[in-house]
Structure 1
Amino acid sequence: MDASLLKETEFAAIDRDHWVKLAQKALKGADFDETLISRTDDNIAIEPLHERRRKARLTPRKNPSQPWQIVQRIDDPDPVRANRQLLEDLENGATGIALVFEGAPNAFGYGLPSTREAVDKVLYGVHLDMIHLRMDVHPRSRACADWFVDYMRPRDVNSQTLSFSLGIDPAATLAGTGRLRMSLAALKASLPQSLSGFFSPDLPGIVLEADGRPYHNAGATEAQELGAMLSIAAGHFRLFEEARQPIVYAAPHMGFAVSVDQDQFVSIAKVRALRRLWARLQEVCGSVRPAPATIHAETSMRMMTTKDPETNILRTTIAAFAAAVGGADSIAVLPHTIAHGLPDPFARRLARNTQLILAEESNLAFVADPGCGSGAIESLTEALCASAWKEFQALERDGGILQSLVDGKFQARIVNARTARANELKSGQRAIVGTTLFPAGQERPVTVLEAPHMPLPTDGVVHCEPLTFPRIDQTLQAAE
């Protein structure tokens, strides 16, 4: 064939209206909106076709020149075994660890003992200034900052390379357990003073966190999860403003933890929307130069199923991909057998290698913001920002997220969203691969580690009914 012919060939111009007519012809009478337009749990329309977004706003990771931190959860109640897991993870490619303590809202019934002796055993042989360290803390979070300072003081650690997140979020503790160690008034009076020493020296880490995972795992929509994190962050700001502590010192040391699931494009948009919402919140609070968001993403626990657990590998791979493309600064992948119990070394290895392949072989971190300019992702990002801001305003009208939880208002909205999702599963509008769709004829045996299942903490002052965290397959069973 003469290649010069291609130079004279052009595709006919086509606009959206023309495309819609062709699509309707192919549908042969089926309704265009019902067939090709889907909607999120927040009733956000997802169109089948979007125009490219010109002059789109770049929304990259906090440090786009560096890849995200590959984080592995350390949640084994046996400190010696947890140390072996930790060292194996670091030797085989993980760049960060998450110490998950018993009673933490995201411990899922396991977790490290909350003692100095146990932590010494877990961290034996680890150079903390060479990795990213984050903590999912127990309900006694007030003491977490002091504990961290005491632990680090006698150790030779380079503060310039230290990277940490203490994960202190009283709202997550209240949502997950219904309890706090003190009254809300006492918490508001004491927290700024106890943490102010962290902010003034400009330590290189996150102290306060707005954790959206408990709300997601309880059944919240994307907008509810984002709105909750905004209200938590606003509450942190309010505490320091009332204590006459400048919020400019607090903002760089406040971070976020978010859930990502198998809904790839919505998860990408959710991470991007969170970064934009954080900048907007700081502007509203009077910040001239907003601090960039530090976002930790963890794959969703509520999407994990007990039946055909190998399908969870596909779910977590899609979720991790979405978190990386969306611009998360650190990512943790839940092992595929976690719905059955404490994961064994093989399941942990698969979770770790999922990220290694995405980072080292797929090079997802090479582009700062892959979704920038995509009409679909930009539209979803903007729609989520608008819906999340409305949810944030609703929480603020409730008196803030802590008060909304105490009054039971936010829990009720989450339960409504969870019930609506369960009804769609029951009616067949949604499906769970391996559970309601293409179930396996025979389930294969699953291997997990021997470990006691920890009950919820019973210490502290009871403030409200805690959220429950049923997985999506459990939600379906409850609806039947």
Structure 2
Amino acid sequence: MVCSLRENCGVMGIFSLSGYNITPLLISGLEALQHRGQEAWGIAVNRHQTFKRTGIVSQAVEAEYKEVFKLSGSVGIGHVRYSTTAKSTLEHAHPIDIGNIMDNYGFRIAHNGTLERELLIKTLKDSNLTSCHGITDTELMGLSLHRLLKNGHSWVEAFEKLNPYLNGSFSLVILTSNGELIAARDERGFRPLCLGWHEETSSYIIVSESCALEAIGAKFIRDIEPGEIITINRDGLKSEYFAHLDRHAHCPFEYTYFAHPSSRMEGINVYTARKNIGRILAEKYPIEGDVVVPVPDSARPAALGYSESMGIPFEEGLLKDRYKRKGGWRSFIEPEKREAIVSNIVAIRDVIEGKRIILIDDSIVRGTSSKIIVGSKLRGAKEVSLLLTFPPIVYPCYMGIDFPSQEELLVYKICGTSMNIDEINRRVAEYIGASFVGYNDTEGLSRGIGLPKNQLCLACTTGDYSCLKRKPRFKTRDEMKS
């Protein structure tokens, strides 16, 4: 099996119409996207070589300040990387150079999402590549676009022709050799992408989440539409479409876990959506308890919504130790170090001792973290009831979130594909040692977010992959790495 690297990341592109140096803005914006990926990062600025480093942005900038800020230019792109195969190599960090970046067809690309490699390989079968082994989905897409551009197609035409082979998700930014900024989002809108304006530098900004616009003092304009391609150059901004579908498939995991609470996606504030879901959990599971405690950090708004609806005090019974190196890192993002990260969660004993705890979390994927928190961190509580904002995750994700193999999913392991929510609640409670477990359902998730079910991707909980061009072949974690 050829190598298949899957990732969910953050991308950013800036074009200053006034010729202002955008590198400081690009660095600050990537720092604001750090929650989307902490394994590697990179920037590409016009007329400079691509700069990439492992680790987080602030560490590298502090260590190599002079080198970073030599990259001065009026247009550039950046990326923070979260690899879902746990391979954190500089080789696969973005932006990625495609072709000769000094000729008319070369470019740099930064991608958030996941694409099926096998389909993309078909587009390159008559190319001069000796092997596609080890080439990522992003590189394959880039090479395919590069070939179409060399054959005389425009960017829109290239995406139109390649689109039938783009099975999966992509939100991307491209820096062309002639200094244009290109942005595109897949026709379903799986991953977020938005447009902003920075008045002081007369800059258009493309970014994964609006929280990065806030961080640099830019104004949110709108979401990039699914199937839209944006071209920005000295003449301004041009919007075109390479595809159009009425049914979109926005990822609900962005709203419950991945995105920053301050971000707006599809006109919806993430914090508000999470708090609404907490209120819906109160309708569905009106449990008697002494305190409502969130699992830090993404479950806080939902816990507050539940607390307010039920009239039960909200307490920070669990805190992350941010002074340890891994304290601020998210257990979902570190798939092979999950237990070590959860060990950095500290329980406030005066809050939990002898209390009936209503614990709110965003989801259970593999169950490792939940079992540790219930069995160890909340030891001394009278009882622990766990409520989850996301429905049971039963099927793997091939659209950019890190649960690509069904074998590792807790609900599938102990319940199979049974969708009896009461049975799932009971068995998961037994497994993690909770007094009660209550999952949200797809109706509650949709209502809490504020998007219709037919505009959400629910494949991981329903097994319906009709939002893809073809149903994926389920793979094991070892196959994903091999």
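Computed from the coordinates by the stated procedures, all read-outs in this text should not be read as laboratory data. Just so we're clear, the structure is a prediction, and the values are computed from it rather than from any experiment. Cβ atoms are built from the backbone, for glycine too; each structure is taken alone.
Given a computed value of 22.3, 72 for Rg and Dmax of the Cα atoms in Å, which structure among 1, 2 does it belong to?
Computing Rg and Dmax of the Cα atoms in Å on every structure in 1, 2 gives 22.3, 72 only for 2.
Which of the displayed structures (1, 2) returns the greatest value of relative contact order in percent (Cα under 8 Å, 6 or more apart) on calculation?
Sorting by relative contact order in percent (Cα under 8 Å, 6 or more apart) in descending order puts 1 first.
Which structure, out of 1, 2, was FRET efficiency 1/(1 + (r/R0)^6) of positions 61 and 165 (r between Cβ atoms, R0 = 25 Å, to 0.05) calculated from, if the result is 0.10?
2
Quick check on the output: -13500 is helix-only ellipticity at 222 nm (-39500 (n - 2.57) for each DSSP H run of 4 or more, over all residues; to 500), derived from one of 1, 2. Which one produced it?
Structure of origin is 1.
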